[in-house]
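Dropping the structures in below, format is structure tokens.
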Structure I
Amino acid sequence: MSDMTELERLAAYDRMYADLLKERDKVAADMEKLRAAGKNRGATYQQLLAQKLTVQNLIGRFELYGIKEQ
């Protein structure tokens with residue numbers, strides 16, 4: 001296993017969750033900019049959509065275990 005203490009592991013999970021929330025917000029903002037420019041059919045938009053779904057899935061897994069946005 002890891003040499004991390006329980007507290008360090010908990011802090012790492014907290015950081016990971018916070019990073020996922022930030023990434024979700026950034027992806028949503030980037031998608032909105034492309035949508036406003038009429039570029040919501042392009043490859044970049046589609047890649048962002050896939051990234052958004054992946055991040056939402058990961059956030060949802062945290063929520064299954066009771067970890068939710070504050």
Structure II
Amino acid sequence: MGEWTDKAKGKVKETVGVATGDRSLEAEGKADTLKGKVKGVIEDVKHAIKDKKEEREEVRRGDDPSQR
């Protein structure tokens with residue numbers, strides 16, 4: 001599932017777990033929320049790498065982005 005889906009699903013499970021006293025469901029919800037956060041960080045890193053790669057290509061072509 002996607003980052004936001006995992007976070008939302010996790011928060012619902014965690015809230016229901018707390019409300020019902022189901023510690024297992026609460027823990028599962030916390031794990032799902034964490035999983036969503038990790039996916040978000042991975043996507044941020046992927047975007048940063050892509051941006052740097054594009055920037056390096058521009059410099060190689062002589063189109064230095066810092067000269068704009």
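Thinking of I, II, which structure, once helix-only ellipticity at 222 nm (-39500 (n - 2.57) for each DSSP H run of 4 or more, over all residues; to 500) is computed, gives back -27000?
I
Have a look at I, II and say which one yields 0.25 for FRET efficiency 1/(1 + (r/R0)^6) of positions 32 and 56 (r between Cβ atoms, R0 = 30 Å, to 0.05), as calculated.
Answer for the origin of the read-out: II.
If you rank structures I, II by volume of the Cα convex hull per residue in Å³, which sits at the top with the largest value?
I
Just checking, which of I, II has the largest value of relative contact order in percent (Cα under 8 Å, 6 or more apart)?
Going through I, II one by one, relative contact order in percent (Cα under 8 Å, 6 or more apart) is largest in I.
Where a number appears in this text, it was derived from the coordinates with a stated rule and is not lab data. Just so it is clear, the structure is predicted and the values come from calculations on it, not from any experiment. Cβ atoms are built from the backbone, for glycine too; each structure is taken alone.
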